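Read through the structures below before going on.
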Structure I
Amino acid sequence: MSAKANQPRPKDCIECREKKLDADCWNPDRMLDTLLRNHDQVEQDWVEKGLPQLVDDIMLSYQRFGGMDHLEGRDLPSKKVVIEVLQDIFTILFPGYLGDSEITKANIKYHLGKTLTSVYTRLTSEVEKSLKYICRKISECPQDICQKRAHVVVKELLEKLPEIRSMLSGDVQAAYSGDPAAVSTEEVILSYPCVLAITTYRVAHELYLQGIPLIPRIMSEYMHSQTGIDIHPGAKIGKNFFIDHGTGVVIGETAEIGDNVKLYQGVTLGALSFPKDEKGNIIKGRKRHPTVGNNVVIYSGATLLGAETVIGDNVVIGGNVWLTGPVASGTKITIAAPEQKYKKENHTS
């Protein structure tokens, strides 16, 4: 045995053992010993004998937990295609800023026609699958009604794009005007996560209003994962909306936000505990999130919960405030400043 092996274990490893923590310390000698000791414990013929048994075990789990698989592959939209379509819509809404294509004044018309045609074709197919997901639960559903409805829904969404661009123009300007650190609107479009989150919301919201299942949430949750901003597509949000920094913002399905509203990071417009029916199931379909008026600023970490929380116009809500009731217009709410205590240390030579 080497002299190195006889050395006492580091203090933190001894503490791990004393505290009975279920973890191994990062000691190189112990790690090497573990690797060598377990080297021959895996059966050499596991692929031939053990793997088939594992396949049977996983197949059994498919039977026991059937809600976690969709083996037929029918009537569900493709998450990959929906995200690709969303990214193509970005290039339509912000040409030259978002997307890989080099767009110029000379080729913009061609690019626009080509992209719109592609989006229309692909999104219609995904919307049709989403509608069939619902329709298959109805025994008396005409075979082609989902396809016809999908064409109408996507056409109406694409025809809304000029209006959505108008709204987004106000959102971008609100970000530029509301952030002293913003150098230009170009910087806002290219780098601010709120632009992507709000753009996704405004597109997904139109599909939500049309009653399309699955796809609006695929879009919003994808962007949630990209930006840390969680906006349910069912929320109602007015003009000139700005989320500064953005990380951790949550806006629930039945939240309503007026014009010229500014939120900071960590703001929650959420619900209180959900009421249940006589069978213990959550009652859905009710208004359960706050309503925020016009010209409101809500600072970081503020939490507003429940449908009874109605915020009037021209309100300022300070950081870390917790609200579950109404606030009158023109009010400024802050929490009391914490008491700070200073202790002078005595240093002796």
Structure II
Amino acid sequence: MKKIVLTGGGTAGHVTPNLALLPSLKELGYEILYIGSYNGIERKLIENAGIEYAGISSGKLRRYFDLKNFSDPFRVLKGCAEARSLIKKYRPDVVFSKGGFVSVPVVLAARHFKIPTIIHESDMTPGLANKICIPSATKVCCNFPETLAYLPKEKAVLTGSPIRKELLEGDRLTGLNYSGLSASRPIILVIGGSLGSVAVNRAIRGILPKLLETYQVIHICGKGNLDEHLIGRNGYVQYEYVDAPLRHLFAAADLVVSRAGANSICEILALKKPNILIPLSASASRGDQILNARSFEKQGFSKVLEEEQLTETLLLDTIQDTFQNRGQLIAAMEQSTLNDAVSTIIDLISACQKA
């Protein structure tokens, strides 16, 4: 039987593209092992999908001062030893990596055993983990045409992001029933990323009384970010995290307000949902979400609000304007051609495995 190792973790964005590949890999008869961190978000998501999971030690490679910089190198070294042991024992035919720091030991171990590896870079410019992995990769997939300039020409493949098939099969009525909302008023779906966003949560809740005069709101606010004072508020529902029912909530939504993680916005594009992107600020990140959002804005897919300029008045005005002109965004998204990433990546996996 053909064997494949999938890896990636740290956020849901490093896992969901792997989940999107599972049905096709199973159809082709692959035996699948997922290697992630001991207790990262990826573990629950993968185990819920019924896939064999192996955890390794993981540490973050920071480019700024932090006391953990003194301990994490030892965790990384331990993870490398564990990854080598797992790869040696499992002997996969190919490795597919979605990134995140837990993937680095796995990719390096695959290189040691001369196992072909495909990695996927979601953002406009490669992150540190993928920069380390690129020399060991056979092929490097990406979401944006602009990214090709940052990758070795002989390895780069523009694929788009793998989208879970079930996400495209949501049912509006099921979403309404799940959320307890009605079809009488338009629905705004707010997503702050898998870890939530304090800035987005605060801004949405600050204008909630005015929003609820016209709209209903489904708010996915992140773990530990529920507001108990708003539980039971008519027209407003909040969740820490939503897994399987998310497709139905998307189907029920008329407008999406979201962070600008690459996988999230690619899902929004595939669903052709009018959207407002609020990218993570450059002061709190390497600025990749800003680049992602501006690319989508340039292509006419999204409206963008910078977090530094975010005010309640500006957010409310942008929501109203975007909803009124949502047809323009939908028309632009319908012209996108990057909608078959799963098939493209599966073909790459098959080609590498035969090579």
Structure III
Amino acid sequence: MKYKDIVYNIKTKNFDKIYLLYGREHYLIDNTIKLFKESLNESMIDFNLDIIDGKEITLEQLLSSIETLPFMDERKIVIVKDFELLTKAKKKNFSDKEEKTLAEHLENIPDTTILVFTVYGEIDKRKSIVNRISKNGIVYNCEKISDMELFKWSKKKFSENNIMIENAQIMYFIESTGYKDKNNEFTLSDIDNEIKKISSFAGTNTQVTNEIIDRLSQKKIENDIFKLIDYIGDKNSQSAIKILNDMINEGESVLGIFAMINRQFKTVLQVKELLNKGLNNKSISEKLKTSLFIVNKSIKISKNFTESMIIDMLNYILESDYKIKNGLMRDTLAIEMLVSKYCQRRVS
């Protein structure tokens, strides 16, 4: 079964009893959850939709949710996110006996309940419960979509934003993201953000050209992030603030900048660890499945930042992310404070 078939069946309310959606394309998983929600009577959704943290749920709580009848609707939907019994993680809330009990219970899900498991990553296909779900429902790996599906999806997204763009430029945009490269970590969520950024920059009256795409491309942004980090490492606050303002003026969100800085410094820590184990640059590139360029840049960055500084910065970003999302701090102030704080610190 293809993803579009799952979407069609949900929209037409031709449900399977059990679903297991997993993989790196979180966008597809979240979109499916959205469709399940939309299939319910909106006025009764609080009674008929359970969204459960799979790392915390117990057997008794899960069975209770599954067995509860819907209220003034045809069905109830139970969504269990990152269920511990589906991954390689150590079991915390389920004994072997309880795992077997649940697996047997999956054979007799009430006709009024749709049970949906989601895992944002890989599952352990050796688990008996995975096989039981596959036997009684749908198991789907939300991986990278095909070239044609990506083109149609991107075209639709540009259209939804009322953007003037030709097919040739859509193809050029897709190529610029590197999504089709199997080792590239770019996801549909990233592409959606890039489309929004281009749409915001171009507006409804400007034809999107290759030049505009190049100006806002992920490769350029990555280079800007490297420059920003280099300036911070060199204690050059003036240049750091300038490139930061340029990125924001070109449509990059502060949270997006934080995410890229966070990702880069995590790579720096991984590279430093592997260097200490005696691996050379090429071996590190192969082990981390990243380009040699990124590895070389990470080694250069590591000379200006101690491990304690990097961890301190990662904690600052995490704290700032929370404050911004909860309205406790203005996003531009948070990132300007980051530049100011770490341009003053010295490597000891």
If Rg and Dmax of the Cα atoms in Å, for residues 32-175 alone comes out at 16.4, 52 when worked out from the coordinates, which of I, II, III was used? II
When Kirkwood radius over Cα pairs in Å is computed for each of I, II, III, which one produces 25.0? I
With helix-only ellipticity at 222 nm (-39500 (n - 2.57) for each DSSP H run of 4 or more, over all residues; to 500) derived as -18500, matching label from I, II, III: III
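Each value in this text was obtained by applying a stated rule to the coordinates, not by laboratory testing. Since the model is a prediction, treat every value here as computed from it, not as a measurement.
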